[in-house]
1. Rg/Rh (Cα atoms, Kirkwood Rh) computed as 0.96: which structure among P, Q, R?
2. Looking just at distance in nm of label points 7 Å out along Cα→Cβ at positions 50 and 66, which of the labels P, Q, R belongs to the structure with the highest value?
3. One of P, Q, R was used to calculate helix-only ellipticity at 222 nm (-39500 (n - 2.57) for each DSSP H run of 4 or more, over all residues; to 500), giving -7000; which?
4. For which of the structures P, Q, R does the calculation of distance in nm of label points 7 Å out along Cα→Cβ at positions 58 and 82 return 3.0?
5. Can you spot which of P, Q, R the value 1.5 was calculated from, given it is distance in nm of label points 7 Å out along Cα→Cβ at positions 2 and 42?
Structure P
Amino acid sequence: MRYRKKARENSLIVLYRWDISGDPVDKVFKEIVEEKNIKNQNVLNYMEKLIGTVTEKITDIDSLIAESLENWSFNRLGYIERNLLRIGVAELVFMDTKDPGRAFNDYIDLAKKYADKKAAAFINGVLSKIYNKFATSSARR
């Protein structure tokens with residue numbers, strides 16, 4: 001498995017547990033790294049970057065997600081969907097990823113793995129809407 005894909009998946013797990021538990025994100029990060037025995041430095045570094053961007057920019061990220069939802073409210077999002085969108089927006093808008101197509105595919109795959117096909121289509125639609133808004137403008141942050 002490519003290191004970024006593994007980092008995206010493990011970041012989802014960290015943020016999911018953090019969102020549910022309310023524990024400090026660094027505590028949850030350490031628990032997941034230990035539980036999953038993650039030793040690859042590239043994976044760890046990318047996880048730190050993804051999670052750090054989400055936690056640092058969470059207000060902006062959640063606002064972008066909320067304003068991009070149609071006939072749905074942010075508070076109705078499931079934990080998996082909410083945190084997949086958070087990581088996706090962090091990476092695609094705030095981190096200037098080198099391969100957005102690969103990132104999209106990974107987020108869709110993660111939605112299928114941890115939620116279902118309907119969630120995957122939903123994640124793809126919302127991320128596409130947000131990404132297209134910023135990819136075609138100088139509004140990238």
Structure Q
Amino acid sequence: MSDYDDIINLPHHQSKNHPRMSLHDRAAQFAPFAALTGYDDAVKEARRLTDSKPELDENQLEELDQKLADLMTRIEEHPEVTIIYFEPDDKKEGGAYVTCVGKIKKIDGYKRVFIFEDARSISIKHIKGIENLD
């Protein structure tokens with residue numbers, strides 16, 4: 001004879017005041033608890049890799065200056081170009097190389113930016129290369 005034979009076959013107690021909890025809500029009680037809110041996001045951000053800004057040598061700078069001069073003489077034509085530039089990261093040091101294709105609307109010499117017909121702008125100081133000049 002077992003210690004629980006007298007209660008093993010009794011019906012399960014149902015509260016009259018509290019409704020039965022759903023299985024989903026019961027399972028939520030045992031979900032993992034994140035004691036450090038935002039820690040996982042901080043680890044992912046620290047793990048994310050960025051590139052360093054390129055330093056162009058004299059030959060690359062001269063070639064880039066020549067292409068910029070050619071573009072300035074043809075700016076009225078709104079030439080289509082492919083520009084490879086460095087986009088600094090907002091959250092950490094470094095950034096990423098981005099390729100942008102479009103028609104140039106104007107070159108703002110004061111702000112030193114390319115302005116495309118679709119209103120995008122790229123700082124001239126971040127440009128690594130210009131390709132596909134019409």
Structure R
Amino acid sequence: MDPRCPLCREPGGSLLWRGAACRLILVEEPALPGYCRVVWERHVREIADLSSGEARHLQRVVAAAERAVREVAMPDKVNVASLGNVVPHLHVHVVPRFEGDPWWPGPVWSGPLRANPSRPPCDRARLRATFLCHLSGDA
């Protein structure tokens with residue numbers, strides 16, 4: 001744990017699920033309902049800092065999150081990225097993208113190109129249940 005790191009000190013959003021190695025967070029971004037972040041619990045900077053087994057586990061969790069986001073939020077596209085330039089604690093963004101969202105077709109880390117359209121929020125309980133179903137391999 002690094003006490004200077006915000007992802008070590010705080011969940012980083014609304015906690016949907018926590019496992020022994022990582023957690024799934026729902027990011028509060030009204031223009032991108034269903035935006036999630038998978039945060040590795042141990043403070044490491046890069047995927048390459050993980051063992052092979054840990055990296056496989058992270059990929060499994062990210063894939064389950066992506067499947068759940070696709071099923072529940074029904075985006076036009078999903079972006080998956082591990083950046084960490086601002087917060088160098090391993091986390092993977094699972095970003096639902098919608099044609100006409102403020103950043104479309106550019107990256108969400110760029111400046112918005114248009115006003116924020118009104119979108120209904122993602123059903124948090126359904127997203128969590130769908131994620132758990134995909135994580136367990138039942139879907």
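Here, each number is a calculation from the coordinates, and none is a lab measurement. Quick caveat: nothing in here was measured; it's all calculated off a predicted structure. Cβ atoms are built from the backbone, for glycine too; each structure is taken alone.
1. Working: P: 0.94; Q: 1.53; R: 0.96.
Answer by label: R.
2. Numbers: P: 2.5; Q: 3.4; R: 1.3.
When distance in nm of label points 7 Å out along Cα→Cβ at positions 50 and 66 is calculated for P, Q, R, structure Q comes out on top.
3. Values: P: -23500; Q: -7000; R: -9000.
For helix-only ellipticity at 222 nm (-39500 (n - 2.57) for each DSSP H run of 4 or more, over all residues; to 500), the value -7000 is produced by structure Q.
4. Working: P: 1.0; Q: 3.0; R: 0.2.
Of the options listed, only Q reproduces it.
5. On the way: P: 1.0; Q: 5.0; R: 1.5.
Derived from the structure labelled R.
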